[in-house]
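Values in this text are rule-based calculations from the coordinates and carry no lab data. Values in this document were obtained by computation on a predicted structure and should not be read as measured data. Cβ atoms are built from the backbone, for glycine too; each structure is taken alone.
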Structure P
Amino acid sequence: MKKLGLLLVLTLLLIGVASVQAQDVVELRITWYDDGNEGAVLRTLLDEFEAANPDIKVTVDTVAYQVVLEQLPVQVEAGEGPDMARVTDFAAFRGEYLDLRPLVADAAYWEASFPEAVLGALRSGEEDDGIYGFPNQFTVSAPYINRTLFEQAGIEVPSDSNDAVTWEEWTAVTQEVAAATETQFAIAIDRSGHRFAGPAFSEGAIFFPGDGTVTIDTPGFRTMAETLIGWHTAGITPAEVWIGSGGSYAAAADFFINSQLVMYMSGSWQVGRFTNDIGDAFDWAVVPNPTGPGGSTGMPGGTVMVAFGDTEHPEEVARVMDYLASADALKAFTEQTLFIPGHLGLGEIDYQTENVNAKAALTAFVAEVPKLSEQAYQLQYGGQAFAINNPIRDRLTQVLTGELTLDEAVARIQQDVDEALAAQGS
């Protein structure tokens, strides 16, 4: 009887252990940053996923964008990264991604649904056909204006009647508006090499002459650099953005939101924030990128959702990625976050906003996409973006603080770019 009792106890213990094991949940982590409400939308989508997949729990670690840029590459290289992440520096993680091709339900769907330029930007070379992630949003840079200030000043918005307005013309007219309305600042651009590049290309800058080299010192680059310097010299732009940022990424969004700024060169990722933070305080609009010798071009961009090869749960990661990359999930994400879709086949987007300024802005950004130059696409997706953009940002800041002349800065930028590209083998 004692043996029978012991056997019964052991049997019950084994059943209990098996039951616990059957209920074990795989826990995955995503490193994420927010421009607006997209983290909240992602959480809603993941809640739906978890309800249908109770064996997987996904934790979203929301961090500052600077953490994604500076700390995440170190964590991933050390084998301490998350399972998935939202990134913008595609080249920083090449060789560290999880190849989803053999794991997702239908690799052909991924190839048909997302731009090859984006999928290719994650790959290590021509022989690499891996699928490592998907664009969960597309962005375009272009200027915003405070239309109410133009109306109060009694000054026509020049792009309302002329599609080919130059940066020189915009600088002059925004100064007139600022003076007439006693607005603190006329014009600004984010402290960002990416944001500077679009205007520089419009002014005729050519970074990629076609011989495999990268060239910084062209007349178009100097023209836009001199324009930026002129804004600071004249005191018509908030110095805090480029000079007072302490070396970190800085945007002029708060100045625009607070009606302290007439014109703001930024991008489509601000639409959601402006919808929430400006509300009906004033009318705002997106205007076409200014025109110059290089055309009228902003910069493409966006974020990519990627998976990392060090994950201990590749199959479960692939299930999450498959779900988030699905047309239904991406359509919901796009409509609720007010982004331009990164998916090629979502059809008509019903943006979830009643804000007429936001709807018009999104339409205006979509109209900018066909105008994007080949130089812009090559910079964004050629794997050299951060090696070029960061030195431009940092050295131009030194010009504005008086540490370098423009001639010295141009030479330093070229040296920095050459060294960075050599280090990454480009």
Structure Q
Amino acid sequence: MKKRIVIVGMGFGGIRTARILAGEGHDVVLVDRNNYHLFQPLLYQVATAGLEQESIAHSVRAMARNWPGTRFHLAEVTGVDFSARAIRTDTGDIDFDYLVIGAGSVTNFFGLDSVEHNSFDLKELSDAEKLRNHILTAFERAVIEPDPARKRALMTFVIVGGGPTGVEFAGALIELVHFVLAKDYPELSIHAARVVLVEATDKLLASMPEKQSMYTLRKLRSMSVEVLLNARVVDAGPERVILHDDSVIPAHTLFWSAGVKAAAIAATLDIPPKAGGRIPVEPDLTLPGHPEIYIIGDMAYLEQEGSALPMIAPVAMQMGSYAGKSILAKEGGLTLPPFRYHDKGSMATIGRNAAVATAFGMNFRGYLAWLVWLLLHLYYLIGFRNRIVVMLNWVWYYWFHERQVRLITKRNPAPS
């Protein structure tokens, strides 16, 4: 019997679920507030003028054309009516027989209102463009700033969080400053520019082995990134960042990558959440008491070997595939074994020719890890055109140290 399967969120998990269910004889409804799938791991390269924003996004409707039995609905999901088996959206209700929720995560500022108000994060495509505009505008303002202290603050960038996003953004930003903006702004002393990476623990890339972490630390410092370990940001303003020991960093730019929490829809499910607002799920990824509802990706809280699965793309992709297969199995009168995440490794790029990776029990550093990082990101990027555009941008930067997307597409009024 034909069933209606609604998939909320066209992130890594939702896309995988849709691919599994397409062409299987069911009515599959894809729901997202954006009409595109966003490749979030490369958002920082849009923010640092390395890639056009369109090159890391792909139309959901373009994908759905090749998925028989699927259709897309542009809407913001506001809640779920369990008894009526319907989701509430800003454009009306949508009934379902099965529901897969993979709405992802949002930035977690841990209650620091001043930091949230005065910082940038990278979760949406518009965030990357906004941050790129801000970085380039800061240098434009530094050119005409007569006060040496404010000029230096305009060229100071504080990055909070020593995970993959913070490390990759710090490396890309310092290369943008030294190799590109140094030529664009000959009237500025670029050596006065500062990129400060603040990490609350005693190591970078905490999930990686110690050797990988130490290599990352040494490489960033050799690139002139100031790395502060065992340091926490507790307050921020438009022109300064305050650390836990009351020390002040004069800076006009604060980038926050110190944590994420489940998307807002998780709070509407009336389920007591776990850490980070995540929803505890059964071993088959279903909502307790609701075998027809699956929670996948960053929203799902599931422990494996004594610890919660991390909020990363590989987990979401494997959960998405499992949810699709589980629904098909149920419709066929079968039951899948409980979900189990298979960790295939992790990686982070630091800069040109430098990255760290762990895979298949082996550790890679330097050029080889960087090459593997490039190839895997091109492989997982959706859309042939996007792969070509991204690859050409990377080749251009590698040979000429030029980033072509140095565009200020929106100017904010200069502060008085």
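Couple of notes before you dig in:
- If volume of the Cα convex hull per residue in Å³, for residues 280-399 alone is computed and equals 191, the structure in P, Q: P
- Which entry (P, Q) yields the derived value -9500 for helix-only ellipticity at 222 nm (-39500 (n - 2.57) for each DSSP H run of 4 or more, over all residues; to 500): Q
- Here distance in nm of label points 7 Å out along Cα→Cβ at positions 312 and 376 was derived from just one of the structures P, Q, and that gives 0.8; the source is Q.
- Label whose coordinates, when Cα extents along the principal axes in Å is calculated, return 72, 41, 41 (choices P, Q): Q
- Label whose coordinates, when mean count of other Cβ atoms within 10 Å over residues 40-47 is calculated, return 17.0 (choices P, Q): P
- Each of the structures P, Q was assessed by distance in nm of label points 7 Å out along Cα→Cβ at positions 144 and 304; the largest value belongs to Q.
- Among P, Q, structure where distance in nm of label points 7 Å out along Cα→Cβ at positions 200 and 216 as derived comes to 1.6: Q
- When mean count of other Cβ atoms within 10 Å over residues 88-95 is computed for each of P, Q, the one that comes out at 18.0 is P.
- Value 24, calculated as relative contact order in percent (Cα under 8 Å, 6 or more apart), assigned to which of P, Q: P
- Structure from which 3.3 was derived, distance in nm of label points 7 Å out along Cα→Cβ at positions 272 and 384, options P, Q: P
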